[in-house]
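Below you'll find the structures, each written out as structure tokens.
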Structure 1
Amino acid sequence: MDNEMKSLYLESTVPSYVTAKKSNDLIKAARQSITKIFWEEEREKFKLVISQYVINECKLGDPEAAQKRLELIMNLPVLEETDAVKELADIYQGLLGIPDKAKTDCFHLAICVVAKVHFLLSWNCAHLGLNAYLKIKDYNDKHRLWTPLLVTPEYFINLNEVEDD
């Protein structure tokens, strides 16, 4: 393996968890903690990238919270949306049965495929989890396309714990 830094696409749930006020919900609070550990201890190991889709999602909601999310990601490289991304997003939407209101998830995935990003980091496991990965991997292999790993921040934290043992 070469020494080149691996690329990691931050889907919008990641900046949301990094910047959010501590949740009273146990699962959300755990995800916030894990995401903050990733942000503080692991992110420097990767070439972080985003897209206009991430920026647009980070702008939504409470203006103060949106500002924090945007400040967190403002210096990250923005991957370009292309016709290939749009076409692939349409294919993925049909393949995964993703409703129109969540089609942005297909764009996150498609932009990572086209740009050959190593990891798509997200807490959105409903649309970007293991089941989606298996279908995408099968489709992409058949069409000789790149497939990023779909992971949560916990993937990197646990990986380091195993390596330290």
Structure 2
Amino acid sequence: MSEAATIVPAGEADLPALAELAGVIWRACYPGIISDEQIEFMLARMYDQATLGEELRSQGVHFYRLLADGRFAGFASIGPTNKLGVMKLHKLYLLPELQSRGLGRLMLEHCAAEARRLGAHRLILAVNKQNTRAIAAYTRNGFAVAEAVVNDIGGGFVMDDYIMAKDL
């Protein structure tokens, strides 16, 4: 990892930049995994400022920004689940040109440490079954497939995911 990397908490003022970065990353990384129409549908749904604000203020979701050489280059979020001691990694995204440099692992380790600090003993995540690169990265970092799920998200789209888990 050649970049000087820092992970800092993200607050309400950071949410517009987070949504903008999500659009850049999704449009670069998800074609071929999901349709362009589904990418736009999900970005509009998941990165709406009201949705992000609600997650931050009322749902106990913690957002983190990754700064690489001072540049906002990635982000992650974790939050509680309905199972005691289990937290979910909701988001973990990094600019494509900075992938495979250890920065994703750094964000994963940070999120695992924060989940432990918040009382979790297990961290789960959902990853698209066709996202082989992400699945391999999560596997290298100690996650294993726990189940396969298909969730209707509206608009004629589904999320066809693996739920992966790691004990902390």
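Read-outs: derived from the displayed coordinates by stated rules, not from any lab. Worth saying up front: this structure is predicted, and the values here are computed from it rather than measured. Cβ atoms are built from the backbone, for glycine too; each structure is taken alone.
General remarks:
- Comparison of 1, 2 by volume of the Cα convex hull per residue in Å³, for residues 67-106 alone - largest value held by: 1
- Source structure (of 1, 2) for mean count of other Cβ atoms within 10 Å over residues 51-58, computed value 20.5: 1
- Computed 42, 41, 30 for Cα extents along the principal axes in Å - originating structure among 1, 2: 1
- Origin of the value -11000, where helix-only ellipticity at 222 nm (-39500 (n - 2.57) for each DSSP H run of 4 or more, over all residues; to 500) was derived from one of 1, 2: 2
- Distance in nm of label points 7 Å out along Cα→Cβ at positions 19 and 139 from the coordinates reads 3.0; which among 1, 2: 1
- At a computed 27 (relative contact order in percent (Cα under 8 Å, 6 or more apart)), which of 1, 2: 1
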